[in-house]
Structure 1
Amino acid sequence: MANLNVLSKEGTKVNSIELNQDIFGIEPNQHVLFEAVNLQRASLRQGTHAVKNRSQVRGGGRKPFRQKGTGNARQGSTRAPQHVGGGVVFGPTPRSYSYKMPKKMRRLALRSALSSKVNEGVFTAVENFTMDAPKTKDFLAILESLDADRKVLLVLEEKDVNIELSSRNLQGVTTLTPEGLNVLDILSADRVIFTEGAINKAEEVLL
């Protein structure tokens with residue numbers, strides 16, 4: 001077990017918490033992290049690209065010129081691929097790029113991502129992260145006191161409307177609950193902030 005200081009919203013130490021080494025203290029598996037990021041990025045692709053092949057292009061029903069005697073190569077349609085305005089050969093068609101990873105690999109990827117942030121010293125625990133009313137200025141002040149002025153991932157024990165409304169206009173700030181944790185958001189963040197309750201909940205989910 002590794003001890004981590006728990007801070008208040010003002011950035012002062014309140015107490016400490018023991019992190020589960022099986023989740024926050026493992027040796028990050030770089031290959032599994034690579035596969036998990038590829039999976040997420042592939043799933044984000046829309047796959048709506050499409051072209052028209054020879055059968056879908058309008059026109060071209062009439063033979064452009066007679067078969068023999070012109071000196072040209074025989075042609076059956078002006079919509080063949082070699083003609084301007086013809087169909088496209090082997091072009092992209094709508095498809096899904098998503099694929100699946102085994103459950104054990106997904107969990108190992110999450111544990112590896114969290115452990116890498118702890119090892120880098122950019123993992124912060126706060127006692128609680130609540131606001132009486134949605135106000136972006138107050139939210140920014142809390143982040144500054146926690147030394148989180150760049151890309152931030154904030155993980156709350158449960159959804160908080162005031163936090164979501166205060167942070168949604170801030171570029172680079174992402175708020176999640178432990179159930180929504182994903183490798184791409186963790187690795188993309190320069191600072192990962194967990195509430196004390198979110199740490200306990202994440203340990204229950206990932207064990």
Structure 2
Amino acid sequence: MSTAELRVARDEFQRFLLEYRFGLQEVETKIAILRDEFQYMHDYNPIEHVSSRVKSPDSIVEKVARKGIEPGFDAIRERITDIAGIRITTSFTADAYRLFDLLTAQDDITVLRVKDYIAEPKPNGYKSLHAIVEVPVFLSTGPVNVPVEVQFRTIAMDFWASLEHKIYYKFERQVPAELLGELKDAADSAAVLDARMERLHRELHGSGGRPPVSSRILTV
């Protein structure tokens with residue numbers, strides 16, 4: 001491939017990623033509005049922290065190769081739905097479901113897929129609520145629907161997931177069995193802490209009037 005062809009391929013990849021960056025900005029704006037509303041209009045703000053990222057080209061190429069995806073933009077759009085991602089850290093488990101409800105109830109948000117690892121944790125103890133949502137982005141060439149992965153998790157869940165990621169990275173995913181057992185025990189302890197702190201919060205402030213599991217999730 002010539003230098004000119006490489007430049008064209010690079011520019012096409014950058015334009016491809018730009019759509020995801022814009023889609024991420026749309027969802028970030030929605031979350032920021034909810035956070036500011038809770039901050040100024042209510043006595044309690046369920047959002048502790050928000051982080052976001054768009055996958056790097058190297059990360060996308062690695063995933064394309066790992067999953068055996070046809071190396072073309074159309075195939076990547078169809079098969080990889082977590083190129084743009086946002087993580088919302090909440091104080092309590094009920095807040096994760098509440099924010100899921102508030103975000104996905106908006107008219108221009110389409111829910112494509114939900115994986116509720118809070119209700120059904122992974123075998124290693126991982127807990128988080130994952131949703132792939134689609135949001136329209138209005139470009140000069142017309143509207144484009146962009147998928148964005150949104151993760152909702154408590155502070156305790158986020159702390160555990162961060163530690164687990166660092167351990168897997170250190171051991172290049174070949175984690176000793178005894179450490180895996182320790183991680184599972186830590187996940188169980190984090191779940192107990194979440195339940196205890198949420199119970200204390202409800203005793204102080206009331207239940208907030210919502211069930212622990214969203215009925216919207218069960219029907220997706």
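Please treat every number below as a calculation from the coordinates, not as lab data. Just so it is clear, the structure is predicted and the values come from calculations on it, not from any experiment. Cβ atoms are built from the backbone, for glycine too; each structure is taken alone.
Here mean count of other Cβ atoms within 10 Å over residues 176-183 was derived from just one of the structures 1, 2, and that gives 12.1; the source is 2.
Of structures 1, 2, which gives -0.35, -0.53, -0.75, -1.39 when log10 I(q)/I(0) by the Debye sum over Cα atoms at q = 0.08, 0.10, 0.12, 0.18 Å⁻¹ is computed from the coordinates?
Details: 1: -0.45, -0.56, -0.69, -1.22; 2: -0.35, -0.53, -0.75, -1.39.
Computed on structure 2.
Source structure of the calculated read-out (relative contact order in percent (Cα under 8 Å, 6 or more apart), 25) within 1, 2: 1.
Given -10000 as the derived value for helix-only ellipticity at 222 nm (-39500 (n - 2.57) for each DSSP H run of 4 or more, over all residues; to 500), which of the supplied structures 1, 2 does it correspond to? Only one of 1, 2 returns -10000 for helix-only ellipticity at 222 nm (-39500 (n - 2.57) for each DSSP H run of 4 or more, over all residues; to 500), namely 1. A value of 1.00 for FRET efficiency 1/(1 + (r/R0)^6) of positions 24 and 144 (r between Cβ atoms, R0 = 30 Å, to 0.05), calculated from one of 1, 2, originates in structure 2.
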